[in-house]
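Presented below are the structures under discussion, each in the form of structure tokens.
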Structure P
Amino acid sequence: MRQFTVRHGGVTIPVSRGGRGRPVVLCPGLNSTQADLYELITLLRRDHEVVAFDLRGHGLASAADRYSFDAFLGDLAAVLAEPGCLGLDAAPVLVGYSLGADLAVHYASEHPGTVAGLVLIDGANPLPEPFITESDLAAFRAMADGLAARHGTEHAGDAARRVLLSAQDIHRLNLEIDTVRSAILDRYRRIDRPISMIMSTSIAGDGAGERASRHNRLWRAGVDRLVRERPDISVRRLDADHRLVFTHAAEIAEIIRSAVGGPAS
């Protein structure tokens, strides 16, 4: 496995590259690192050459002055522009988890012909209405507070899994992602490469509360909306919540193998 760094906008992004076969670039999501995705990466490297990296403020990447969707998109573009990554034998398939899926869709729509396809894991969902409403704000602020506090304690001594974003950063980004997804359907219309989706059936878990039920219904409705627009998109739904990439890594790796195919010609 090769490891190198990419500099972008004053930020150092750690990149790893290993395995053999058709190339895959794996983009993590908000609050996740390539160390968190170790099981999935290891499984994929059995059949694919996998490039993985950390977004700014995550894992071994350095902190940044700002955290925004466009800044994270710039991180992905910088990795793909790095000669050590672009030396791949063929155009890569972009695999994105959560926010990483949204980044993959935006990158592919802005750089036609540069990727072989997309595999999107529980993200980039063209929701028919906002996921976070006024009544959800307090709950999402509390969730961001909890995540930031947990990052500061659980991974304080584990740099590869740390997240440097504050609770305010996390909350603001969740609101921004909601806005991004409200317009992402147009991005899909610009992509002429194969797209596969692996989506949870209950992103908010199995809770019986009104908020969880609404979020789960809305998540499924967004996927249905996309398939009506793009019936060529393949969708696999897993009986899981948003942590599916950790709880169902082996199943997801097998779906990706099927979607990506064998060695590049």
Structure Q
Amino acid sequence: MSADGLELALAQLEIEAGDVEGNVERALAAVERAADRGADLVALPELFNVGYFAFELYERYAEPFGGETFTRLGEAAAEHGIAVLAGTIVEDLAATETVETPADEGLANTAALFDADGEVQLVYRKHHLFGYESAEAELLVPGERIETAAVGDVTVGVTTCYDLRFPELYRELVDAGAELLVVPSAWPYPRIEHWETLSRARAIEDQCYVATVNGAGEFEDATLLGRSTVYDPWGVTLSSSGDDPALVTAEIEPETVADVREEFPALRDRRL
């Protein structure tokens, strides 16, 4: 890790519906690859273990927050000395005992950020649940937590996929100090223009880095479009992938965020 920044890796994984063991093994291998390449933080896609579009399997494979998937990712973080944003899993809220939950029962779409010692630094449950040709809004409880965490000298915030369409959430995270916003996703074809435009817009209007980590693979009714991308605070693409599995890397520099906000002080000019 540099004195004032971090090396970020986005693990665009091949995700197979219901193949939890295989999906988690691919995630663990990606964590090791990212560490070997010198990354300080590696991020995984949305519902990387069960597969977003495997709605009929959510209840079957739901885990408490301290369940097997997060435990293995936390151990991998400590083993390889790298921070890990464990994309998201389906969380069984009734079985969770280690962190505060938004409801006493039900399921949530939950991410955890582990530091390089394997300790949880941030919990994020998807706030905006997708209802358009999706069962997510029927199956899950929306999150309420909005928080940031430091990875080295960089303040990190997390949102998930459909959240990209709600800019007010991102402003709250920026007001909380976020310099890098990481967005685990399961974005499908054909909405490529939405994926690229919304992500770039969040970077431009909030003058921060935005990193979108998507999955790869086909489901019965959808195909993930990949294109995991890191945008700088001007909205410029720093690195990106196609639709196949990949490891996307970029240097995140908090000084760049400060410089952009000073040179073009749009955030200071807000009236709302």
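Every number in this text was worked out from the coordinates using simple rules, so none of it is lab data. For clarity, every value in this text was computed on a predicted model and none was experimentally measured. Cβ atoms are built from the backbone, for glycine too; each structure is taken alone.
Highest-scoring entry among P, Q, by mean count of other Cβ atoms within 10 Å over residues 28-35, is P.
Starting from the value 1.5: which structure in P, Q was distance in nm of label points 7 Å out along Cα→Cβ at positions 204 and 236 calculated from? This figure was derived from Q. When helix-only ellipticity at 222 nm (-39500 (n - 2.57) for each DSSP H run of 4 or more, over all residues; to 500) is computed for each of P, Q, the one that comes out at -8000 is Q.
Sorting P, Q by FRET efficiency 1/(1 + (r/R0)^6) of positions 4 and 228 (r between Cβ atoms, R0 = 35 Å, to 0.05) from high to low puts Q first, with the largest value.
A value of 0.50 was computed for FRET efficiency 1/(1 + (r/R0)^6) of positions 20 and 180 (r between Cβ atoms, R0 = 35 Å, to 0.05); which of P, Q is the source structure? Source structure: P.
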